[in-house]
Structure I
Amino acid sequence: MTIKEALNLANALKAAGRTPEAVDAYRRASELFPGSAEPHNNLGNTLRDMGNLAEAARELGLAAALKPNDGMVQYNYGNVLADIGEPRKALEAYSRAAKLKPDLPGARWGRSWFSLLHGDFVEGWKDYHWHWAMRAGEPLHRTDFLKVSPEWDGSELGGKRIVLYADQAFGDAIQFVRYLPMVAQRGGRIIVACHIQLIRVLQTMGVAEQWVASGQAVPAHDVNCPLTTLPALFKTSLADMPAKVPYLTADVALSRQWRKRMPADGRLKVGLVWAGGLLPLHRSIPPTLLAPLATVPNVWFCSVQKKIDGQKYDPVPIPMADWTDELYDLADTAALIDNLDLIVTIDTSVAHLAGAMGKRTWVLLKNVPDWRWMLDRADSPWYPTMRLFRQPRPGEWSEPIAQVMEALKNL
């Protein structure tokens, strides 16, 4: 049997859904042809799909060592290193992959993502635009705007009309809308196109001339720019982060309505979010793990856990108010947050909203979090009123929750 025949058999078994047999076939191929990277690479990818990350990392590491000049193999190794919580090694693998195969979107995006995670904004912003190649089918897609206007290069606008559009999720739009005043300083007359749930709260900035909901016709304009491109255009670094808060505020009338329903007995009013709207399995905490928070005295809890698109969330075993069915958009959420003393949340849009409002916000993060939270720090340069509680190891939530409990007791 040749290496090609051995791999064809294993690949056919995998394509037929006979995954355990495919794993055995890949293992036999690696034993028969110990100097070949392909069996290790394919076996590693299959094991990764099955969730066997430790063994997948071993196999993909062998493949990467056997084929150090193959960009795709290095990229696959970077993926599993990211999965198992090895951010430095993942960055090294993605960087090798990007140099070997510069047209591979995942490698370029991985290098950008992990550079930013490590606080290297100079390198990180260079490839940040590659997320476009990874996210086909967005409601507001870059190609739609490029058909009608050129993309802004950061130069002086001199009164030109510019559309700034939300090209990623709610949290990204909230984080990067802070750049609107800087665009205006370059002479831009701003139109913002974003998710309809964001319009009312983002309008509190008072900078843009017009606001358009996703899917609606965009008025005539001269240039366009995705919101997530603005940090790169303004060459944002840790030294010159535009981090003044609040830059979003709650509607006074809406806030006053919620205030009437708040307890007035002196207890600390804490909003709680434990699951994300997007990628809920990757950005969530099993609700039962939060049960110890109920033992902290003089705390009143309120759910800010909005249910999205029929998602089902397991209940948190903590007595708490839950008015989330009355939150129709992020302006309603902002008004509720405005009346709370503290928000305790996982990485989701509520974290960004509370941070943008200058509210005291505690964020519970995975061992390797989203790039914007970086590594090994308890604060966020993006949001001065934020405190970060990190997993020490993948899947380990008991330690950061215990830290939150202790911090609550000391407020």
Structure II
Amino acid sequence: MQAITSAKLMPDAWERSGSHQQIEPGDLPGEVERVVVNTPVFDVHTHQYPPAFKTLFSAGIDDLVTYHYLVAELFRSSDLSTDAFWRLNKSEQADVIWEALFVHNTPVSEACRGVVSVMNAFGLDPHAPTLKDAREFFASVEPNDHVERAMQLAGVSDMVMTNDVFNDEEIAYWESGAERHSKLHAALRMDPLLNGWDKANQVLTRRGYQAESAVNERSVASARRFLDDWIQRMKPVYMAVSLPDTFRYPEDSLRARLIEEVVMPVGREHKLPFCMMIGVRRAANPALRDAGDSVGYSDVTSVERLCLKYSGNRFLVSMLSRENQHELCVASRKFSNLMPFGCWWFLNNPSIIREITEERLEMLGTSFIPQHSDARILDQIIYKWKHSRHTITACLTESYQALIRDGWRISAEHIERDVKRLFQENFRNFVGLPI
């Protein structure tokens, strides 16, 4: 009898809740699309820099067309040798790729569609036989205006950069006081520290932080001071590293000791999450340079062990292998200090994004970060978020339709709350930024 009474009270409770009128099933797809398209996104991982970091700022048609995704694709549609290609300057490389992938082939791949999408966003003709008009257009755009326009077209409110404190070229810009962009947030990248101590200890020593080839007490103290100083200068939102598919924890290695004695205590002290992007196999085909990296299956239990042992630390994790995604979802259900984010690199394709996003919605509700652009070229944020929004819309629509079938009423407020959480609040809360 109590269950029947509760059921009778449901409509009144709905009215008292303050929610607006429920959305009819036929109107649901359009309403979800409206909210997803109009909600600004916090892009939690990019490789962007402010224009003041001149040689590191990457934008425009030549950079877009010579992105390493398209370089790899070129050699499946061209007899040109890799040696001959690398002897060309960037504009010549772009011309070769354009002719091979856009003139003589239909640009159906995700990377090629991305270029088409960007060109259309700027009113350029993707059917043009050459890149002449596109080059003239981008040459006429002032860099700071370019950043603002790209973010507007992408619907991006903020971006997190990738800032390598072991890279002398980048450090020179930080030390020069080059102007930062208020919507570009720093992330302290430490790949050499954890993946190449032989180089890292030399960099530390050269900069006045005495370190040795052995990871001893002196080296640990110097590494911690180095990170402390750069955290003070950069004000990063998290620390980050890209790890190989062979990464294991615990293990008897320099990397494990550095994680335990440097990264974890620094993270706790500064209240910074540790972002791990796991699963890359570097230089599977060295002749392709940046385009030659590949993917490997990784060990999720290593992530679980870190989350368990360092419960006072927070971990942002993205894994490169499709086969790791279900295990990562399960791990995230067990550890509230673990935040899965994005569909990284080779996963950044609509069919795979859809599969992963549906899986996460089913297992984690809305307590994850669905995507990041990983954009190395400024203009890529336009197509990557356009394509991702389309896929996320479809996933959310199906989830809400299933919920309606089971007896739940969906309102616009529900959708707006969920999308804001996915696009903004989950990340801001996790890294300690104001909502």
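When helix-only ellipticity at 222 nm (-39500 (n - 2.57) for each DSSP H run of 4 or more, over all residues; to 500) is calculated, the result is -14500; to which of the structures I, II does this value belong?
The read-out comes from structure II.
For structures I, II, which has the highest computed value of Rg/Rh (Cα atoms, Kirkwood Rh), for residues 303-398 alone?
Structure II comes out on top.
If you rank structures I, II by FRET efficiency 1/(1 + (r/R0)^6) of positions 183 and 247 (r between Cβ atoms, R0 = 30 Å, to 0.05), which sits at the top with the largest value?
Answer by largest value of FRET efficiency 1/(1 + (r/R0)^6) of positions 183 and 247 (r between Cβ atoms, R0 = 30 Å, to 0.05): I.
With FRET efficiency 1/(1 + (r/R0)^6) of positions 215 and 263 (r between Cβ atoms, R0 = 30 Å, to 0.05) coming out at 0.15, pick the structure among I, II it was computed from.
So the calculation was done on I.
Name the one structure among I, II that relative contact order in percent (Cα under 8 Å, 6 or more apart) of 21 was derived from.
II
A value of 18.9 was computed for mean count of other Cβ atoms within 10 Å over residues 191-198; which of I, II is the source structure?
Only structure II yields this read-out.
Just checking, which of I, II has the largest value of FRET efficiency 1/(1 + (r/R0)^6) of positions 239 and 295 (r between Cβ atoms, R0 = 35 Å, to 0.05)?
Going through I, II one by one, FRET efficiency 1/(1 + (r/R0)^6) of positions 239 and 295 (r between Cβ atoms, R0 = 35 Å, to 0.05) is largest in II.
Rule-based calculations on the coordinates, nothing more; no lab input. Everything numeric in this text was worked out from a predicted model, so none of it was measured. Cβ atoms are built from the backbone, for glycine too; each structure is taken alone.
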